[in-house]
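I've put the structures underneath this note.
Quick note: the coordinates plus some simple rules give every number you see, no bench work behind them. Since this is a predicted model, take the numbers as computed values, not measurements.
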Structure I
Amino acid sequence: MVEFIDTFLRLWLIMFGLLVAGHYHCMANFLTLSPAWVKLLAGVTTAAGTGMVVCGYTGDIGNGALFSMLATGPMAAIQLGAWAAGARVSEQFMTATLVKQQGWRFVRDQEAMAEVARLAAANSDMAPLDEKQKSN
């Protein structure tokens, strides 16, 4: 039984370490407009996930647990920062549900609304002048 638990924990560390490291590494590649602290914490989380994988592979479950705890703090801070910036998980799930229910019609409607907004902005007083208007 102890051997089963040891194997289970090693696989757990490897599997979730790969998920954490992979997700936060990919996320860090697309954080262009985020604050510097978010970029730093994404790197720390990636390193902690990599530590989980190494500890799971070598069988060092105690240090793997420490790396797991090291990953959870930055993960929570990033999620709270995104929430404070206005990101809402419920809105993302609602949008995904609409896309699934309505298919590509939803996407085309969104593109049409963006086109209307672009045309409305082009006809407003705030629109940039084209070359013909600038010369007058």
Structure II
Amino acid sequence: MNIDVLKTIFTAFGIACVVQLLLHQIQSSFVFDFLKSNITNIQVALLAVNTATLGIVLTKIREIIDKTGQKNIFDSTRFEMLLSIKEQVALITISLLILALESAKDLPVAISTEVFQAALIASFTYSIFVLYDTAKSVFVILDF
């Protein structure tokens, strides 16, 4: 696993734990209830935005390759773009799994609701990080 992916995972979980702690302190379940109802739709929409943005970036990259004739200069960029799509598909799957486990009546292991809530917030946070990275790529490619 790539070091940047691990950093993003730990950052997302750190933010989620802080948010969950604050929400627990004020006894609010709004964020979890909202995410529980909308996370899949939000993440699919973010995937669509990411894909469209990557299409724009790829068009610009193609122009640069045509001008320079150097096909290999964007190999790592291509890898990262594909990784972002894989991450988002994985996050949708993970969110569905979290929701399925949270609503399960009889889990073999007792897991507190707060763990599910933090995991769902972490999944959402990670999705936002992926979108942010994709948005940054537009500005990087424009400056190339």
Report task. Using mean projected area of the Cα convex hull in nm² as the calculated read-out, with 10.0 as its value, let me know the right label among I, II. Result -> II
Query raised in the report: Where does the value 49 come from, among I, II, when relative contact order in percent (Cα under 8 Å, 6 or more apart) is the thing being computed?
Result: II
Report summary line: helix-only ellipticity at 222 nm (-39500 (n - 2.57) for each DSSP H run of 4 or more, over all residues; to 500), calculated, reads -28500; among I, II the input was structure I
